[in-house]
Structure 1
Amino acid sequence: MIKTREDIFEHNREWAEQQLQNDPHFFDNLAASQNPDYLYIGCSDSRVTAEEMMGMQPGDVFVHRNIANMVNPLDINAASVVGYAVDYLRVKHIVVCGHYNCGGIKAAMQPRDYGALNPWLRNVRDIYRLHREELDAIEDETARYDRLVEINVQEQCVNIIKMAEVQKRYIHEHYPTVHGWVFDIRTGRLKDLQIDFEQILHNIQKIYDLTDGQWEVSVPR
C-alpha cells in the first residue's frame, strides 16, 4: 500500500499518542540521552529495518546504513559513526549486517558501468577479486551472490577491527566486540556468521596494531 505524506503524519501522531499511553515519560526519557549497547551497520535497502528485525526500541541501537553495508576507511561518514559509537556512546557490540538479494552486491558482480556508483561498487569488486577463486567455483548464480554477501560482511568486520578506536578501547575494556550477521530477506531470519573476533585480532595485530599497548585477547560472553 502506497502511503501519502498525510498518512505518514497521521500514523506518527497515533504512534506518539500510543507511546504516551504506555509510558507518560517515554519522550522525556528518550530526549534525555541515548545509551545503546549496539552499533548496527547495515545496507540502505528499504526492505531491511534494523530495530524491527532485532526487536529493539528507540534508543537501543545506533544505526548507520549505506549501499552494501560498507566500512571503507576513506569514508569519513562511516569512520565518524564508528568513532562516536565507540568513544562516546561506549557501545559494547558492533554489528555489520548484510542481506541476501542485495542489489549492491549483485551490481558489483556484473561487468557494467554504473556511473556515479562505480567508485563505491569498486570496494565490493575488490572483495570479489580477492575471493574470486572460491566464488567462481560456485555454479549456482544465486548461491554465488549469497556467498559474496557473507564474505563482504566478514571483510567489513575486519575493516572495523583495524580501526584505532576499536583497538584502543578493546585492550582496556575488552569491548567492543564485532559481529557479522546476514539477514535472509527470503525467510526473515538473521544468520550469525560466527566471526572469530579473537582470531582476527591475532591475525592483524602485527600489521594493524595502532595502540602502543599490550593486547590481551579475551572476548567477554
Structure 2
Amino acid sequence: MNLKVIAFDADDTLWVNEPYYRQTEEQFYNLLGGYSTQHELERELLKTEIGNLTFYGYGIKGFVLSMIETALRISNNTISAEVVGAILDLGKQMLNQPIELLDGVEDVLGTLKSKYRLVVATKGDLLDQERKLKKSGISHYFHHIEIMSEKDDANYLKLIRHLDIAPQELLMVGNSLKSDIMPVLNIGGNAVHVPYHITWAHEQIEHSIESEKFKSVVEIRELLGFL
C-alpha cells in the first residue's frame, strides 16, 4: 500500500461509545415497562431512531428525541412530564460520560504519527463529537478532523479531495463494516476493520467482504504489524 493518510473512526474505534447507549436503553425500558414488553420497546425505539436519522442525524441528541417520541407513541401520549424529564436526564448523563480510550489506541497513534498524516473521520452531532475529541486527550495526533452527517461514498470522496490525495493513498480504520469499510472500498481506498463487541443494529450488514484492499484485525495494535 502506497499510503499517505490513515483515517480513524472515533466511536468504538478510538474510544468506548455503544455501551453507554445500551445502558441508557435499559434504563429507558425500565421507565416504560408498564406500557409494553422490552422486546416491543426495543423494536419501536430502533424504528424511531432509523426514521429520525434524516431529521436529527446521528448522536445523543437525536437518540434522546427518539426516546421521547417512542415513549409518547407507546403510551398513547399519556406519559407524565416526570418521565419526559427522566429521559432528558438520561441524555445529559450520556453527554457527561468520561472518554475511555480503547486499549492500544494511543500507542498506535504515537507510532504512526511520524509516518503518515492521521485523520479522524467520524459521523454524528458536531458539538458532541468535538467535545469527546477534546476530552479524549488525543486530538494532537491528528492532522485533520472530519465530522460527517453520513459516512457514504460522496463524503469520503469529499474528504480525499480536501486532503489532496488519491483514493488508494487512504487507509480507513473502523469498527463498522457499513460506515467505515464499504464506502471506502467503493471509492478505491483501503480499509481495516477492527470489530467492537457491541454494534448498533443499524450498522450491521449480512454479507461478507472480499477485497484485496480489505483487512480485518482483532485489535488495533495489529495495524503496526503491516504498516
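Have a look at 1, 2 and say which one yields 5.2 for mean projected area of the Cα convex hull in nm², for residues 114-193 alone, as calculated. Derived from the structure labelled 2.
Comparing 1, 2, where is FRET efficiency 1/(1 + (r/R0)^6) of positions 66 and 170 (r between Cβ atoms, R0 = 30 Å, to 0.05) highest? Before the final figure, lay out each step's value.
Details: 1: 0.80; 2: 0.40.
Of structures 1, 2, the maximum of FRET efficiency 1/(1 + (r/R0)^6) of positions 66 and 170 (r between Cβ atoms, R0 = 30 Å, to 0.05) occurs in 1.
Each of the structures 1, 2 was assessed by relative contact order in percent (Cα under 8 Å, 6 or more apart); the largest value belongs to 2. With volume of the Cα convex hull per residue in Å³ derived from the coordinates and found to be 120, which of 1, 2 does the value describe? The correct label is 2. From 1, 2, which structure was distance in nm of label points 7 Å out along Cα→Cβ at positions 26 and 58 = 0.8 calculated on? So the calculation was done on 1.
Read-outs throughout are calculated quantities, based only on the coordinates presented, and are distinct from any laboratory measurement. What you see is a predicted model; the values in this text were computed from it and never measured. Cβ atoms are built from the backbone, for glycine too; each structure is taken alone.
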